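Readers should treat all values here as calculations from the given coordinates under stated rules, not as data from a laboratory. Bear in mind the structure is a predicted one, so any value in this text is a computation, not a measurement. Cβ atoms are built from the backbone, for glycine too; each structure is taken alone.
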Structure I
Amino acid sequence: MAKLNPYLTFRDNCREAMTFYQGCLGGELKFMTVGESPAGAQLPKEAGKLIMHAALTGGSFELMASDDIEGGKVTVGNAINLMLYCASESEIKSIFPKLAVGGKVNTELKVEFWGSLFGDITDKYGIRWMLNYDMPKA
C-alpha cells in the first residue's frame, strides 16, 4: 500500500524549522544541503548551504522538507493542515505546547464533542497542526 508523507518547503529556514519539529516530536533528522548534491555545482555558491532535502523520521511518521532552492516565493496557505494522531493523552499534552512556542493556538487542547482530546496550532513557521487523541470509551 502507498504511504503518504507531508513535504514542506521553506524560504530559507528549513534546517531551523526541522530542528524545531524534532525537538517537539522526537525522531531521527537527516539533512542534505545543495552543496552536497550533484546540483550544487550548477547553482550559485551561496545556495550551497540551503537544504536540498530533510527527513524527520519517528515511529509512525515521516516529515520531509527543503528550502526553496529556486528562489521563488513560498506562500503558506490554509488549504492543508498537518494532522497528528497521538497515541496517548500524555503524548498530546507534551507535544501541543512545544509546537505552540512562538506560534498561535487556534483551538485550545480540550475534549471535543466527538470524544477526542483535540487542539490546533499555527506554528511559528506558519504551518497549521491539528493534534488529536482518541480517548478510550468508558
Structure II
Amino acid sequence: MSAPPRNTTRYVICPVGEIAPGDRRIVEIAGRSIGVFNIHGRYYAIRNLCPHQGAPLCRGRLTGTALPSRPGEYHWGREGEIIRCPWHGWEFDVTTGKSLFNPHKMKVKNYEVMIEAAEGDDPSLETYDVRLERDEVVLYL
C-alpha cells in the first residue's frame, strides 16, 4: 500500500465488498460527482461528467474495445474497462481517464483510489480472512 497523497482530503467511499467487480458507485464529494469503479478487483475513480456535453458519464455502459490487429481481423479486449457516454457514445478508459478517439487531447479527470484498513483496525494484529471485508475504498482529492 502506498502513502496517501500530500495536501489531500481523505474520503471513505464504502467497505471493499460493497462494490462488486464490474460495478460502480457514484458519489458526491466536495461538490463533484465522481464514479468509483471496481474493475477486475482494482479500484478507479473518474469525474461523472463527459467533457463533450456534460452528460453523467459514469451512468454509461461499461464495455470493452477492439484491439489493434491485422486487416480483416477483429480482436475484442479490455472488457469492463471502457465507459461509453450515455448521451453520445464517446468512450473513455476508466483506468486512465483518456478518450479512445483522441487520448492525447481528450480525457476525463481521474482520481487516486486506495484500499486502507477500516477505522479502528490495528494493522499490526493478525486477523482472519474476514478482515478484507472490513477494509474501505478511500478516495483522495
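Identify the structure, out of I, II, from whose coordinates relative contact order in percent (Cα under 8 Å, 6 or more apart) was calculated to give 21. Structure I accounts for this read-out.
Tell me which structure, out of I, II, gives -5500 once helix-only ellipticity at 222 nm (-39500 (n - 2.57) for each DSSP H run of 4 or more, over all residues; to 500) is calculated. Numbers along the way, then the final one.
On the way: I: -5500; II: 0.
Computed on structure I.
As an exercise: mean count of other Cβ atoms within 10 Å over residues 26-33, calculated from one structure in I, II, equals 12.1. Which structure is it? Of the structures listed, the value fits II.
If P(r) over Cα pairs in 5 Å bins from 0, in percent, for residues 34-113 alone comes out at 3, 17, 27, 25, 16, 8, 4, 1 when worked out from the coordinates, which of I, II was used? Intermediate results must be reported in sequence, preceding the final value.
On the way: I: 3, 10, 15, 18, 16, 13, 10, 8, 4, 2, 1, 0; II: 3, 17, 27, 25, 16, 8, 4, 1.
This value belongs to structure II.
Of structures I, II, which gives 61, 29, 27 when Cα extents along the principal axes in Å is computed from the coordinates? Of the structures listed, the value fits I.
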